[in-house]
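The structures come next, written out as structure tokens.
Nothing in this text is a laboratory measurement; each read-out follows from the coordinates by a stated rule. Small disclaimer: the values here were computed from a predicted structure and weren't measured. Cβ atoms are built from the backbone, for glycine too; each structure is taken alone.
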Structure P
Amino acid sequence: MSFSDGADNENELRVINEFLDELRDTASQLQVLLGNLRSKSVPMAEGLATLKREASNLRSHAHGMNLPLIKLITHRLDEYVGELNVVTGAEIDEIQVFIDKIEKLADGEQVSDAEAPAVVRALPAKRTAEVDFGKIEKKNIEILLVLPEKAMAHIVERELAACGYRTSVIRDGFAAIETVVRTRPDMVLASMELGMLTGIDLGCALAAMPTTQQIPFALFTSYEWGSPKLRGMPQRAALIRKGAKFGDDLAETLARFEIT
């Protein structure tokens, strides 16, 4: 190892330790905020705004760190609070789960790569807006959406949440590969256009890796079967078409892959 390699490693370790210190401080502050929300000593709107801001900051700061599980959990926390319009006792209890896990990881809790999917799956499912979760049977089935367009992602999430499925959204095709490997969702639903990659590229990459090749994959597109644009699509993949056929295609895909 060269001197420069050692210096780079030391610098990376210093940056990570500084981030973990920041993570502990923020988690501690959020614990206090949750207590104040429970006691109603902080107005709900003010507390929710703070939660959203801090969760977004944590996700942003964790993004560049070589701390995969913390990166995943801060992403899920940001997704969870980002969907909230109100914070009642139930939501506070679920946010507490995220903060407790973040604190444990910041304090050095060790989680193996094999255990990581179960840890992520144990986190509370986000409460998608416009869906009455009190009347829905929740399923321990997670579908990863790789959809760059926020409006479209919201529509698809709403449909899946109404069926009781858990969802998480990734907007970048490269990040999606890492997320699938680390979280092992029950299905991946990807848009055709993902920037430098296409949905077909992503499907082929997942189909080529032994660790992910058995995970059901569906392409979300306006193209019809037989289109030259779909050339190279993995043989096992499903097609979910935008527009009027979306509901039927989604139901058929879930049934085909026995995701119930």
Structure Q
Amino acid sequence: MENESFAIRVDHVSMHFNIASEKLENLKEYFIKLVRRELFFRDFVAVDDVSLEIAKGEVFGIVGTNGSGKSTLLKIISGILKPTTGTVQIDGKIAPLIELGAGFDPDLTARENVYLNGAVLGYSKKFIEQHFDAIIEFAELQDFLDMPIKNYSSGMVARIAFAIATVIKPDILIVDEILSVGDFMFQQKCEKRIAELMSGGTTVVIVSHSIEQIERLCDRVMWLEKSKMCMVGPTADVCEAYRSLAK
């Protein structure tokens, strides 16, 4: 059923990748085989004919086993990847939290990376200056501001990435497994921030291997398995069906 107040509309989207049929050790070997026309690829379908619609203000979860195409679908929705076939319509500004550390320079300090990542998300230097203290306070990294981010743990990187992306209310927040990184207390803090965004009308799309987290946060869920959409519907129904895989 079409919803006039949709935030995200995915229409028959598929994503194909060409994967080399044999392992090549270096670029020289690659070009030799390319010139000799001995380079062969196989077609890998990461996302296969997926259609869905996510309403404005909805919290939508995506579950599935590893390699089912969840992260690829999020990248397509975020505009990072262009689908092989199909279309995606977005109504609003997206703040994507997809690849941990994307938009950061490991050799720069956390202080410098706040400005760098903010620029990647479209924030001006003046805006970051105005919200800098709020970002650092949420991330709880006051004592590590002048340390190169390459020395941060994955949990610390997650803290600062989440704090920057949610310093103001985005129209759409895309979260890929980032809430599973770091300590339990910070995960609770992130979930509380997501709840605040939800109450303000932000649309949230979450991929997580934690079914309990999906059940706590989401209004509806899609089960994506081996690139195909198996099921989409109320959270309790989809999570119950997905759990049956382990039985």
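Compare relative contact order in percent (Cα under 8 Å, 6 or more apart) across structures P, Q and report the one with the greatest value. Before the final figure, lay out the partial values.
Details: P: 12; Q: 26.
Ranking P, Q on relative contact order in percent (Cα under 8 Å, 6 or more apart), first place is Q.
Comparing structures P, Q by Rg/Rh (Cα atoms, Kirkwood Rh), for residues 63-126 alone, which one has the largest value?
Details: P: 0.97; Q: 1.05.
If we compare Rg/Rh (Cα atoms, Kirkwood Rh), for residues 63-126 alone over P, Q, the biggest value is for Q.
I have 0.05 for FRET efficiency 1/(1 + (r/R0)^6) of positions 47 and 207 (r between Cβ atoms, R0 = 25 Å, to 0.05), calculated from one of the structures P, Q. Which structure is it? Intermediate values should be presented prior to the final figure.
Numbers: P: 0.05; Q: 1.00.
Label of the source structure: P.
Tell me which of P, Q gives 0.93 when you compute Rg/Rh (Cα atoms, Kirkwood Rh), for residues 103-158 alone. Could the numbers behind the result be given before it?
On the way: P: 1.06; Q: 0.93.
Label of the source structure: Q.
Of structures P, Q, which gives 19.9 when mean count of other Cβ atoms within 10 Å over residues 111-118 is computed from the coordinates? Mind showing how you got there, number by number?
Numbers: P: 12.1; Q: 19.9.
Source structure for this number: Q.
Given a value of 38, 37, 22 for Cα extents along the principal axes in Å, for residues 79-174 alone, calculated from one of P, Q, which structure does it belong to? Walk me through the intermediate numbers first.
Working: P: 38, 37, 22; Q: 47, 26, 19.
Checking each candidate, the match is P.
Comparing distance in nm of label points 7 Å out along Cα→Cβ at positions 55 and 231 across P, Q, which is largest?
Details: P: 4.5; Q: 2.1.
Result for distance in nm of label points 7 Å out along Cα→Cβ at positions 55 and 231 over P, Q: largest is P.
Identify which of structures P, Q gives the largest calculated value of distance in nm of label points 7 Å out along Cα→Cβ at positions 183 and 215. Write down the numbers at each step before the final one.
Values: P: 0.9; Q: 2.7.
Evaluating distance in nm of label points 7 Å out along Cα→Cβ at positions 183 and 215 on every structure, the highest lands on Q.
Supply the structure label, taken from P, Q, corresponding to helix-only ellipticity at 222 nm (-39500 (n - 2.57) for each DSSP H run of 4 or more, over all residues; to 500) with the calculated value -11000.
On the way: P: -18000; Q: -11000.
For helix-only ellipticity at 222 nm (-39500 (n - 2.57) for each DSSP H run of 4 or more, over all residues; to 500), the value -11000 is produced by structure Q.
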